[in-house]
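What follows are several structures.
Read-outs throughout are calculated quantities, based only on the coordinates presented, and are distinct from any laboratory measurement. Keep in mind it's a predicted model, so treat the numbers as computed, not measured. Cβ atoms are built from the backbone, for glycine too; each structure is taken alone.
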Structure 1
């Protein structure tokens, strides 16, 4: 199989609908994360955060509330 130059491939991909481009980005990023130790560390972090949420140690905030707090912090 002959590979396409990156510029041609990029032009083709940019013509895809946004949802297809987002899916492709996710797949490309996932293909870069090949270190099992990194994957294991992320899985442990997700588990730790889930336990904190379920136990009530931390509470969730909406995205808009989080942005409001961040903006206030950095002003």
Structure 2
């Protein structure tokens, strides 16, 4: 499975990512091992979605990082 996830960072901004192992990836985030979120700790997992097809997961992650995807996140999750 491939997971697309959204973290809520301590500065109020979202972080969107994609991984095969959500639990391990989240632990890396909270332990400060991911450079993109190291300075934004603590982080909170607010959403994840599982995909069987990794390309569908990458497409959804790309959508969430687009202008309309950010608006969708603001309306639904933040």
Structure 3
């Protein structure tokens, strides 16, 4: 995903394959770690889908959410 817009509440991202989504500010590592820069336009992020039914879909860039998604996908949850 590439960050295409930033607002005080989060960031809009575009997928390489097309489509857009939103990362709420609390689902970006910078919310939790002062040493991590906030998202900026042009940043590339690895994300996981949290809620594909929302418009726009909601994503997370937090490692713990990505880890949970991997365990669920692999059947280790």
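Some observations on this one:
- Source structure (of 1, 2, 3) for distance in nm of label points 7 Å out along Cα→Cβ at positions 21 and 37, computed value 1.6: 2
- At a computed -5500 (helix-only ellipticity at 222 nm (-39500 (n - 2.57) for each DSSP H run of 4 or more, over all residues; to 500)), which of 1, 2, 3: 3
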